[in-house]
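Only the coordinates and a few stated rules stand behind these numbers; no lab work does. Predicted model, so just to flag it, every value in this text is computed and none were measured. Cβ atoms are built from the backbone, for glycine too; each structure is taken alone.
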Structure I
């Protein structure tokens with residue numbers, strides 16, 4: 001990649017994944033701690049992978065990290081802490097151009113919208129600066145976009161509007 005990025009596998013925090021060949025009420029999950037260092041900073045992140053699944057994905061700044069904690073549990077076989085391996089694939093997220101990325105907190109969940117309509121961009125900045133009390137209107141579209149993981153839907157880039165008031 002030519003990037004100054006380092007990811008260090010620190011430890012497995014827990015592994016409650018349902019062993020292969022066993023029927024469980026809950027698939028469980030495995031969590032591990034990594035340290036991510038780039039040219040600007042270093043921070044620790046917990047990666048959580050659901051049981052009975054393939055590799056999982058997470059984001060870190062402009063990177064998407066695909067990870068898979070191995071080995072997968074088997075009945076009667078204990079995995080020692082030194083026996084775990086974390087497989088990683090790192091890719092740079094595609095650059096967004098021609099608009100702004102706006103992030104909302106919705107009941108403790110983060111949701112991002114990429115806005116390309118120039119008038120709506122102006123209105124977003126007015127909201128941010130306290131110059132407007134407008135609210136947003138938009139149409140939902142099925143399908144994921146790279147800037148809004150893990151959601152399987154997004155807002156139509158062309159159909160985002162901000163209004164001072166609406167009549168219903």
Structure II
């Protein structure tokens with residue numbers, strides 16, 4: 001009999017870190033702690049398949065860094081950058097699952113928002129949110145991207161579904 005695995009997306013891998021092939025982990029502290037307890041994780045590749053990796057180490061240097069078995073150089077780590085990190089559902093307890101859901105829904109609630117640039121008063125409707133290795137990006141009409149970085153967000157108006165942002169000058173020069 002074949003066992004069917006069910007997975008929960010718990011974060012994603014960021015840029016490679018250092019010369020030993022470490023990868024930044026983008027996710028909650030509690031998830032990082034759970035991955036350390038388990039000693040393994042799964043990475044969803046571009047073809048959609050989940051691939052298991054054992055941890056060979058981890059550290060926190062302002063950001064979480066994971067070292068995976070078989071990945072020893074930045075060149076080997078780069079293809080995993082930006083890829084979702086998964087855990088088997090059986091390894092995610094109810095409290096952690098709720099935290100993950102609340103964290104991801106907080107990001108995705110901005111999907112229907114409008115971004116207003118405080119300098120130019122230009123407005124753009126957010127069509128979707130995508131996670132990139134460095135940060136989350138708002139995808140606008142015409143596939144324009146705006147970084148959803150906390151330093152750029154001036155105000156969140158939930159009642160009007162508006163993000164007021166101080167966008168860099170010339171971001172959308174024509």
Structure III
């Protein structure tokens with residue numbers, strides 16, 4: 001199991017293992033948002049959950065549900081036109097075919113980012129390192145809990161068939 005703290009001042013990663021009952025404990029996690037990921041490689045299962053510590057020393061329960069449809073992010077797809085889609089932890093596309101979403105290849109890069117605005121303050125959907133596959137593996141679902149008080153699920157679908165063309169008269 002790995003816990004990633006989003007605390008910008010002291011953040012960091014914490015690793016531990018579960019006991020025979022699947023229980024775990026992580027100490028000295030800084031106040032703020034966190035994401036826990038877990039895997040069971042022999043059974044090909046992945047899972048994650050996220051939460052928030054509001055005060056130092058707080059104890060909370062963060063259940064991780066392992067799934068056989070879990071996928072490590074980023075992951076990569078090609079559509080029916082052989083266009084490349086590199087799906088990131090936040091369910092955005094980083095570069096795409098020929099770096100079409102590359103922007104300035106620095107701070108302004110990628111496509112389909114999501115920010116929620118609450119009280120005039122934007123909060124960016126960051127997702128996590130594990131998503132789940134749906135629709136025969138062609139769709140990735142990425143979740144984030146308690147993003148400005150909401151549980152958010154983003155989905156990215158990349159079709160494997162279905163070529164698209166302009167109709168006569170369209171330009």
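Thinking of I, II, III, which structure, once helix-only ellipticity at 222 nm (-39500 (n - 2.57) for each DSSP H run of 4 or more, over all residues; to 500) is computed, gives back 0? Could you put the intermediate results ahead of the total?
Details: I: -2000; II: -5000; III: 0.
It was calculated from structure III.
With Rg and Dmax of the Cα atoms in Å, for residues 11-74 alone coming out at 12.6, 37, pick the structure among I, II, III it was computed from. Before the final figure, lay out the partial values.
Values: I: 13.5, 46; II: 11.0, 32; III: 12.6, 37.
This value belongs to structure III.
Of the structures labelled I, II, III, which one yields 2.3 when distance in nm of label points 7 Å out along Cα→Cβ at positions 27 and 83 is computed from its coordinates? Comparing all candidates, it corresponds to I. Tell me which structure, out of I, II, III, gives 9, 33, 30, 21, 6, 0, 0 once P(r) over Cα pairs in 10 Å bins from 0, in percent is calculated. Structure of origin is II.
Structures compared: I, II, III; top value of distance in nm of label points 7 Å out along Cα→Cβ at positions 19 and 147, i.e. the largest, recorded for I.
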